[in-house]
Structure I
Amino acid sequence: MIESLVEQIEARFAELEQLIVDPAVLSDRRRAAEVGREYARLKPAAALGAQWRRAIDDAEGAEELLEEGEDPEVREMLGAARERIAELEEAIRLAMVEHDPNDDKNVIVEIQGGAGGEEAGLWAGDVYRMLTRYAERRGFTTEPLESSEGKHTFAVKGDGAYSVFKFEGGTHRVQRVPVTESQGRIHTSTATVAVLPEAEDVDVHVDPNDLQVDVYRSSGPGGQSVNTTDSAVRITHKPSGIVVSMQDEKSQLQNREKAMRVLRARLYEAALAEQQAELAADRRSQVGTGDRAEKIRTYNYGERRVTDHRIKHTAHNLDAVLQGELDEFTDALSADEKRRRLEAQAAA
């Protein structure tokens, strides 16, 4: 079975190597992007396949030598080769697990203070800084869409952005002494994070007749007017009841454009949740209520540790994590997702 899989990988990768330099493909921007993405996805599996073939050759060579006479060193070499073959076969199967079709998309991230009052709003700001720093470390581009007290919305652009940030969706819980706490008591607060694959116009059609667009005057903290024109925009999608407001830009046109991007992303995600429940893309299941008991990850300042409850993984580098060093968690969560998908495929 694995031999057949390796042969399929080799054949398709060889085909992609030809396509990626084919002038006809290069002249078609969309086709070139598709081929490039598939090539990048298959390249690790092709490398694993080459290593598997070398390990098979090593094992066969050792077996031939043992036929001529027992040799402890050769016997050890054979055992190591067989162990390596088993590891590579598992790695190849995981590499070929059907990927999430949204993995290559840009994302829109919404962060909102949850339980904990003023401290929850401050924690939402910390989570925002952590995630934007992580995006920058990964080479992605970030674009602020909305920022107000306790709420931050931004876009992350780059190849594979969703494949990285989808693991950040959920309730992030913090245990620390707030700066506003005079008695030194530890408080538990939360911030909710929703990660939405950004929809293109072709992904979701929005009928203008389904929209109610209201414009109003932007206001700053405490109701202080920061704009003398009606530049803020509120868009209501009447069939779904989804409401998106934007007021950070001075131009009504810019605020409307940003609001439509967020609206399309929410509608696209809702359609995914309805059509493909296994993707768990439903925003409510991702965000929950923001209650302290609902959590994907806990950040404990007193013990300087971070625990991801989905995979029972703990790291003792809180400061580094808050600076955006989240690769350890992303890698572990990605491996867990692949294993679960592989199990689901095997059971199907």
Structure II
Amino acid sequence: MSTPIQRSLLAVAALTTLAACNSDDPVSPGPDPINSAVTEVQVDASATTAYIQLGDTIRAVTPVSPATSTEWDLSLFATTVALNSGPTGPGTVSGYCLCGNENISNAAIQTLTAAGTRAAFEAVTAAQIPADGEFVQESLIPRVTGWFTGTGAAAQANPARTFVILRSRVLPVPLYGKFRVLSIAGATATSPGTVTFEYTMQPTSNAPLPAVRTATVTVGATPVFFDLVAGATSSAAGPWDIRFEGFVIRANSGASGGAGILVAPPVDADFATLDLAALRATPNPSFGQDALGGPFGAKPWYKYNVTGTDLQIWPNFNVYLVKKGNAVYKLQLTGYYDVTGKARVISARSARLR
């Protein structure tokens, strides 16, 4: 049986309907269709975030300051793909998934190869571009929610919400902790102002929960990073567990960071009664990371462990349309491994449609 490492990914049989997908969608007004040549790129997204710029040629770029740069259009880290818009960057890049393979079976996905599906990819035309309103920019789905009520200057803390934290980076025995926001003072339309919260986090795997501590931070125009073990503010370089950014509290995981901090859904319970045994009893499936709600987050470009034993990433070869300005590009992620089998080396191909 072939694997994603041995293949370059995607077979014609499962994608013959892809070119016809969404062919009746309305076409946005704009310049005449462009028959751009298909170009390809491969980037190493194994240790740090890789950035791609779309154009007549798809290419890797290295922005000096990704958070403030519009030089890049897509960022890639492991399996996460993000557009330069919303919470990820200052751009206005948006996307739409044609998703001809959204419901592909596990058996069919094993037959797909990059070479075998190239013809179907090339057959996608400007006629399949939807109305502009169908394109979506990137959005953040944080794990820490419901910690305040109201909006803007009228916002008030919701101390009934307690969040269970798990530091997964110290597996096999993770650190557990908890926190809740006690009060907000001086909130504005964009920031909660002075935020007071209480928390506790195990310093080592077998340690008891320390005494509950209280901290106060001022959240304004710049993010505030906080280390729950050290009990102090930190920086983007870390270590940090939670980050206050306007009215959003991010966990250092997934779409917000690379430390793998996991958060369980909020618990409306007496903060004091949640001892270490109760925290450890939180079901593992309850924990999750911050996620993105853009087209790649809502419609993943891959499946995992399709044979049940391979523990590998299998691209499904969905075709995405990426819009920046009035230009529209078709994009397909075609590989997750390089020729040596190294993971997180992502291959992509693109061509301009408009």
Structure III
Amino acid sequence: MTTHEIIIGNSNNMSSIPNRSIDLIVTSPPYPMIEMWDEMFSLQNPAIKNDLELGNGNAAFLKMHDILNSIWKECDRVLADNGFVCINIGDATRTIGDNFQLYSNHTQIINQFVSMGYSVLPDIHWRKQSNAPNKFMGSGMYPAGAYVTYEHEYILVFRKGRRRIFKGEGKMLRQKSAFFWEERNIWFSDLWEIKGTSQTIISSKADRDRSASFPLEIPFRLVNMYSVQGDTVLDPFAGLGTTNIACMIAKRNSIGVEINSEIAEIALNNMNQNVNDLNKIIDNRIKRHMEFIENLPEDKKVKCYRNSPHGFLVKTKQETAIEIEQLAGITRKDNKYVCQYEKYRPKA
């Protein structure tokens, strides 16, 4: 059983969440200096609006990050020692007055986590390829005036303290939560090519545009990469509840905090998914694995191991204890969902 809730409020004060009770944080905050978030930042600090109107872009940029920093400090309070933080953030390009420049959001966040004593781990570039025919902006064909088009965002990864140690039952749970060999090779690459619109399981495009929510595949990968089944995952910028839904599928507990009550209600509605729809994500995961095994050359296939809980072949010995469960039921009470699970049953 896992639980999943949405808390309405500002993440700079998550007093309902105990100290060191969170195992993993996966989130995508509002991006400073992206116009759609100006009002949200300005409501929390009116000086930001004044800076923007006066053309003081750098001053507004730093004040926006001061707001995010107060949330990162609160995240540090609730995160367990040896826990991970994964932040999807894009840099911003913007003209303030007559000056065009890049505002490096990812650099500001890295500096903040370094100042809090976190280890910075290798980051991931999420490539959001543009279909636009013109791959540059500025002065057309003339040199010394054009600038490149950004087609990527960052997924920053931080660790609090030293490596997490698993002993006893925790060690067995880690083995049960392992990922497939071929997933490892894709997930732990530093370049992810995932279309930003590939999020058909939840909400409408209008809601996604409004909340700038990331596709489900991103938190699903991160949750599997940096936590084990039964862990608790926090998204301090819950948006449409995408991280919560990824946790429901992956058998992790989740808490989402959302400052906008209207979007929080959309998130709660999104989490009320049909069990069969969510289990299709698991079905597709197993199907991809079976196709990978089937396509191996015979001389490599005969060297494979057999997974004990499910009986299918796997590439390495570390995968032999993987135990995948599917959703059996989802029930809602107020702002919380409870998920029940059962052993995965292969589809005919």
Practice item. Given a value of 2.1 for distance in nm of label points 7 Å out along Cα→Cβ at positions 152 and 328, point me to the structure among I, II, III it was derived from. Key: I
Check your understanding: Of structures I, II, III, which gives 0.5 when distance in nm of label points 7 Å out along Cα→Cβ at positions 144 and 256 is computed from the coordinates?
Key -> II
Check your understanding: Where does the value -10500 come from, among I, II, III, when helix-only ellipticity at 222 nm (-39500 (n - 2.57) for each DSSP H run of 4 or more, over all residues; to 500) is the thing being computed?
Key -> III
Practice item. Using distance in nm of label points 7 Å out along Cα→Cβ at positions 216 and 304 as the calculated read-out, with 4.2 as its value, let me know the right label among I, II, III. Key: II
Review point. To which of I, II, III does the computed value 20.3 (mean projected area of the Cα convex hull in nm²) belong?
Key: III
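Since every read-out is calculated from the coordinates, none of them should be taken as a lab result. Values in this document were obtained by computation on a predicted structure and should not be read as measured data. Cβ atoms are built from the backbone, for glycine too; each structure is taken alone.
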